[in-house]
Every structure is written in C-alpha cells, then in structure tokens.
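> Scrolling down, you'll hit the structures one after another.
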Structure 1
C-alpha cells in the first residue's frame, strides 16, 4: 500500500516539482497540497496522512511551528521539515519538537521517497492492533483495595461481590485476596476451604517463587481465584511487607483485577498495600455519624500522604430510605469526591450464611445492580449518566430527604 503524503509548500512551482518527484512510480500517494501552515494543519487533521512534508519558509505559521503543532494535535502524522539550510542546532531543535526528520530542499527524490516509506512503516506499527492494545489503559492490571475506617461496615461483603461481578466479564482473570491475618471472612462467604494460606507460603519461602503461588490459590466456581492470608488468628506482621509487595507484583502479571479485602487498621502491611493499589474503595454506611466522621478522617489522611484523590472512591453501603443520616449532609462532608451507593438488601444475611454471593443468588436485586455500576467504575466503564445517580433506591432516598 502506497504511503499517503501531504505536501505543504508556498511556492507553486516548488510545490508541483515536489509532487511530481515524490509521486512518480506509485510508491507514494499525494493526498493533499497546502500553501501555508494553517492550511497544512487543517488538511492534516482532515486527511490524516502518513507523512506531512512541510517547507520551513511557509507564510503565516512557519514550517517548524507547523510541524510542532502537528506533533501535538495530530500525533499519528509523521512531520518532515524541508529546510533551505541544515545545521546541527536546527536539527537538534527539530528533534526536540517531535519532527521526524529534517531534509534539504536539494535532497533527491529517491532519498525522500525512502524516508517517507520508512516513516509510514513506523506509523503503521504504531497503529497496529498490538500497540493499540498497549495504549488501552482499561486493559492494564489493577489492584483494588477495599477498606474502611471501621469494622462491620460491609467491607468483606463488598469485596466478595465486587470480585464475583468482575469475574462475570473476566472469568479466571480476577483474584480475591483476603489480607486479614485474624478472622477474615472471604472463605466463609464463598464457602471454600483453602488448602494453603499466604502465611504458609511466607513461612515456607520468604523469597517468593512465582510458580509456588499457584498452589496457594483456591478456585471458586464463579471464576474468582481466592487467596487467604490466614485461617487461624496470626500476628499482624505474619507476612513481610517486601514479600507482600512481590506477591502483588506476581498477581498483577497473571490477573486483570486483584481485589483485596483489607483490615481497617492502618499499619505497615496495610499501608504498603494501599500504596501499591490502583484504586481504593473506602466503605461506610449511613447508620451513625461516627462512621462518616472516621471515614472522612481516613480519607483526609490518605490525601495528606499524597494518595491521588481520583483513585479513592467513597462507597456508602446498606443505603435505604430509613437511614439515620441525611445523604445531602454526607455529600457535603465529602464535597468534590465521587460517592457510590449500594442498596440495603434483606437477603444479604441469607446469602452470607449460604456461602453464595448475593450477586449470584439475586442477580436482579437493587444491590446487584448497584454492584454492577461500581464494577463498571472500577473498570473505567462508568459514564456521565451514571455519575448523577447510582441506584434506583438512591433516587428515591434523595426525593424523601
């Protein structure tokens, strides 16, 4: 396929001469001819050529500035500056501005055609499916830590149901990691009995072997792979920080999402995990003012420790029309922070007792609907329409407030 080229040259005779020289032989297709910098930019945006050949003495916007602007607003177009002079300083400046090459006005047609073909090949590789997949941030592995300022707010329930919801789209690409060293509930909520724990792995080999991790994973029928830190109560430092860092790195190489059910205590292990997290879900509810106050303290603490605000989501669990706190007051407390809402569901206790997540037992429930929207947000799939209200119950609650 011939390389597609835009030529920008003010002088009519020079423009036609370049068109004839470069277009001869059919190796290059001339798709546009511009007379000044502004026209060159407009045509490049419209036609999207592989290569733009820009003369340095264009009227209006100079050639080198035209190339710089093309590099900024049409990054897939390869700009080449044709200069009446060539020196090291000009070439160095051009490279800094993103210009792909600087050639002389006396360059041979063959040399210019060869350069165009080389640049077109580079552009094609940049636009290949493989490269585009690398540019898609939604495909990057992500660690999602689910925590809160208090116990009993539903962290484990949310972590389990979030992981299962994600696994509906990406089975066997979701890891659920129970980081509790004491009284973790993930295995109970999923009705699984892990053969080995992460504390066992750390005791056996503080220097992590990636292959060994496979033996410490429990597969759940939902498509979630489960890791449990401890079954019996263990010290808070039962797993080393460096070991955990290596484990999370290994998991990111094998899973798209690693959902971590994390204790609410801020200590070395949990803080290190938060630092490694791509998303942090702070779980609270509207049952008492101390939960909201403590959640705000934790949120502010994370911001003071230079955590990125956009990576922290406040999730209000068990929301209903009879909550004790006014939702609008809570929204003012977390002004400027995106809030997510999960409906209260009377079937939650039954689901926990049965060891089956409620998003599986009641997939049409308000909670399952809200959880799907939260999962979409974690995956970067939420849209502006969902930003205003997250659940039907949330809308009803606001009307009643």
Structure 2
C-alpha cells in the first residue's frame, strides 16, 4: 500500500458539524485504508474540545496531532476561520506521539521528559522525522527547536510550527490525542522505511544597515544601538514604507504597528550567503519595545528585512516545494503521497487575496498531490546541511513519498 494522505476542510459555523464535514471529506478520499494518524488545524472560533473529540471518535481513536491556527488550506481551498483535517495511512511509516505542558516555565525539563518517551531508532524504519507543534505565544520557539534537535540527534529531520489564534495574540493550543493545552509542546515521530523530504524558503531581503541589540530580555527587544527599538525601526524603514504609502510617524495604533511589522522583520545572517533567519516582532509594548515569538539575545547583530512586495513571498512557496522535490528526485522518488505545509501567518497578511496563488503554484508543481497546510506563528525546519532552525515568514514543506 505504501503511504496515503487525504484531506478535508470545512467552514461550517458549528464546531462538531465543521469537524464532521472536514473528516468525512478526508475519509471519502481515503477509501478503505486504515487511519494511522489524524492531523487537525482549527480556527480559534471553534470549540477545540468538540473538534478533537469528533475527529477521535470518527477515526476509531487513531493518534491525533495538531494545533489552533491562523488560516487553513488543502489542495482544494484556502480559508480562514475553518477546520482542516488530514488523514494518514501507511505501512511504511510508524508513528509515535507525545506531549508536555509547562514550557513557558521550564521548557528544558518538558522537552527532556517527552524526548525520553520516544524511540531513538526503530528496527526496519531507519528514516526519522519529528513534527513539532508548539504554543505560539510561549516565546521559546527557537529554544525548544534547538534543544529538541540536540536531544534527538543529527539523524532526525525536524519540521513544525507554532500554534496560532487568528491573529488575536491571546492564547494558542496544541493537540495530542485527547489532550488540548496551551503552554505546551507536542512531538510526533515518523519512523519511515523511505526518506521524507523537506524544503524551506522566505521572501524577504535585507533593508537596513547592520544593527545591534543593546538591550533585550527573554523574548523582548528594548533597545537597538542604545536607542528605543521602535524609533530605530521607524528610521530604517521610513523610505521603503513611503513607497508603500505608509508614513511611519503616523503609526500609533498597536494593531497597525503589528501589521506594519509583518513586512519589516528582524533578519539574522547565517553561514549561507544571502540566507537569513527572520524574527517577527509579534507586538509592540507601550515603551516601544517589541515582543518576539522566541528569545532575542543581547549583542545580536542583524538587519531589518523588507518583505513589502508580494512577488518574493509567492515565489518562496514555489521554491520550497521545488527544493523538496529536487531532494526526492535525487534520491530516486517521483511519486508522492502528500505534502504538509507549515506556512507563516504573516505571509497571508502580506499577500492577502494573492495568497491563493502560492498554493496554486504547489498544485502546478506537484499536480494531484494532496496538500494539508496551516498558518503558523513560527516555522521549524532542521536538517543537517540545510537552512535550519526556527523561522518566521517562511514556507516549510514536508514531502511524503508514496
């Protein structure tokens, strides 16, 4: 049989009805194959308990992973305020999932505890991939990604995303089997007979001169070059912003500033030319400091990035898919069971009605291949020899061979 992925998506208003509709769409596509894993992404408008209970009951309590999100899509539709369901059936992949809470208080202990529950190798299934779902407002996305990678080892590929809440920035949740929790992390291990393939790309370019973080604590950035962070941001982005008919001096509403910051992120240089890890200032405080979705180290040197144009963001998805397909082709795989997409919520805000085009490009590159995707508050991609780590405003692709 190999591996099969099927998807469904619903915008019905009632939580149970929407979950049932999305599940039935996926089950109808799956046919008679058994369900080995359910993957669920849900808008914050739904009752998560009703959603998870409905999916679990309709799949004979198959293992379940997922998260609250800020947008959902599959190969047929792109939505916000919906429920997306993916069903996986495979005799080539063994699945192990576990979770832990309390990551804001002590993420190291939480990670060590759940990694200890996972097998370090599975006889006959040599290819190991971990999928992470993390509370999107925990502020420790990078710290968790790095520690999980360290504890699992270099032989693991790691992908994943930070949970969302439709841009409300209030509370985000991860799902693992029957458990639904904020302040939590879920890890799902795919042990596979065949390699799985990843890709990543973003659509930003450096805008500012080199800048230095001179005051930061945890995930809060206070000062840049010994000046208030927001003052420096306005100064460095003013010209580019004017080209987009934005006067930075008129930005006073926190919501407007948050929208502005989706286009002008913090960029960390990497050891690869022209590759940057981006950090999204998800909100601004009254003193002009920024809150990020991961820690910002004092002394860090960075650039402010420009992502105000749509073309780079549309092409980013295309290039991420092509990267994964190229790796698969080089390994001798040409038929695919499905694509999991971890896509930054910021990209949807920037592209707006053009966002659908980036999903259409996936369909054009891999026609007929099922797609399950969601909008995250941060993306994870860690693989030896590739652009690795915790990211913002990126598309991360996991390509599953048949």
Structure 3
C-alpha cells in the first residue's frame, strides 16, 4: 500500500493508516459486518471521481460535466440488477441505514404502522428501534425469535393481522438461520403490506447462490455493500419498477444531496467481482467456515443461539459461563481476535454489557481461511473464554492467532 503522497502531506495520518493496516494484518477479524475489500475496489474509491459533484441521477443532473459519472453510475445500477435479479437499482445511498430511511420516506407517512424484527432478537436499529428515526417517527411493532432462535412466522402473521402495517421488514443484523422470503411475502399480501427485505448481512451469500434470494418476493430490497458483498462502505436500494420513481426521489432530494461517485465506482467494481464464478466459490466457503467454527465451539462446550448457523454468522451465548459479552470481547481482543459484544434473546444484561458475542466468517474467508483454520479459531476462542483470567494461557493463545494470520498475508 503506497502512502508516499499522504506521508509527504500529513505524516500523522499516514502513520495511523499504517498502524491500522498492521492491526488488520495481525488480527483474526470475526466482526460479522466487516470484510476486506479488494485492492481494485480501494483504488476506484481513491480515484479522481471524488472531485465531481453530481446531484440528481444519470442524465438528469443539476451540474454539468457528469457524462462520465453517468456511465459509471449506470454500470453499477446494471450490475446490481443483474446480480440480484431486480428491475431497478439506486446505488447512491451512503449506507444501509440511509437506504432503509429512503424506503420509509418513499412509502410511508409519519405515524404509519411498520412491522420489523426486534433489535434484541437480531433486527437492526433502522427496523424500528425507538432510538432510531424508524422508531421515532413511525409506529413500529416488532416480532422476534422462538426458544430455538428461529423467526416465529406464526407470530409474524398474528402481529400483521393485528396491526395492519403498511410495510413489513424482513432481514436482520444478527440472525443465523435461512430467511423464508416466500412466507414473508404471503403474510404481507394477506394484510396488503409492502415487503422490504434488508439483506445487508447476507447479500454476498445471496449473490453467491448459498442463501435464497428475495427477488420475486420482496418488492423492495436494501443492502450494504461492505459486508459479505465485499465492496466499499455504502448502500444500495433495489425494487420492482413500480416503486423506482418514488425510491429515487426519496434518495435525492429526499434524504441526501450529492452522491459519492468515487464510492459508487467502488460499488461497480465489487458488483463485477460478485458476478464472477470465483465469488460463488467464496460464498460457499463462507458458509463452510461458519459451520465449522460453530461446530468447533459447540464441541468445546460453548452455547450458540439457535444451536448452529446456516449463514455466515453466529452468536455465542455466554449466560451459563457467568461472563459478559463486553468482558469476553475484550479478552478475545487480547488474544488477537476481533469480535463484538451482542445481545442474546431475552438478555438479562444491558446492550452495553450483553450476554453474547457475535462472530462472522466472511472476512477471514476472504483472507484464505478454510475449515482447519476455523477449527483452530474455535479452540482459541473457547480456551480464551474458559481461561479469561490466566495470563499465561492468553499469551499462548495470542501466539496461536498470530501464527494463523501470518499464514495468510493481507494486502
């Protein structure tokens, strides 16, 4: 990674970038919402496109000089539609939360009823949390999971008939099972609701054919581009043609000004990568690695919400250990593993403490990890949690994790 220009202009920032690169190179990254994007994507994002203002949409801009920008944005739109089999794509959202906000703005009025997944059961802030715009300005009712960690579709149907939402949201930030988009659409049709599928976490798995697609079921699909899709940080909205004009207007001028065209170029590159045969193999390996990690943890006597994973992530349930997610995430960081504390269903701890740790396999699969490596990762995690007060054991586990990192160089 050449930082000569940055070093000449600002040695402090250059040093911090190099420090962060070293951190990434020497840690096992298990945060489920993170990944390592390709050098090609990074180069596109760091290009001259950052210089161009382009309010509006292709061929309908408020600034001149957007002829090339239009070509790039249209290419990203075309690739998104091809990859996810949708009619229309808006690639301008700066994030997944802003993509969801635009959908709300396009379809709803303040106070309208919405049905989404409860944050403490695996949903996302933008699906109706009271501290988020979605919960502040709309009347959101939340469904959850049953005692086995599965979405309770009977409860979803019951709540839909009771509250008659205009919008039903399926998708999650911490759900390890396959989502039944067909069942969600049936429920939405029964009550006259529009179905929004937020596939931010599973977009790469959908693209790779290892998770069912929402296409043909959800009228609107939102996603981030930086998780399993392995692109730059940003969002995309895709929809049936009948919603295209409303969605585009909601993005601009509704909630955003000028789009980040350098990031849109990075999205275009990432989408092309996701259309390749190699990406399908990558998606398959993510699922294999996640299952291997989960099984290794179970074999070590750890508990996992839902008992197993069917996608890229899982949540360790620490309640029987008497230890908290906050403390154990810090312990894992000390042995060279980055993860995040996370609530478990019916968590007795606060969201700032939690009784769980969320783990994901996408980033280290990008780096080259295979099943045998994930078995070793499972051993390190379990041993670190069981010996969280033993400095000697933790030091040895740190060496083991570093050895794995050295086996698969990053950048």
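> When Cα extents along the principal axes in Å is calculated, the result is 63, 60, 37; to which of the structures 1, 2, 3 does this value belong?
3
> Now a separate question. Name the one structure among 1, 2, 3 that distance in nm of label points 7 Å out along Cα→Cβ at positions 101 and 189 of 2.4 was derived from.
The value was obtained from structure 2.
> Here is a further query. Please state which of the structures 1, 2, 3 yields 0.35 when FRET efficiency 1/(1 + (r/R0)^6) of positions 85 and 373 (r between Cβ atoms, R0 = 30 Å, to 0.05) is computed from it.
3
> I have 6.5 for distance in nm of label points 7 Å out along Cα→Cβ at positions 29 and 197, calculated from one of the structures 1, 2, 3. Which structure is it?
It must be structure 1, since only it matches.
Rule-based calculations on the coordinates, nothing more; no lab input. If you're wondering where the values come from, they're calculated on a predicted model, not measured in any experiment. Cβ atoms are built from the backbone, for glycine too; each structure is taken alone.
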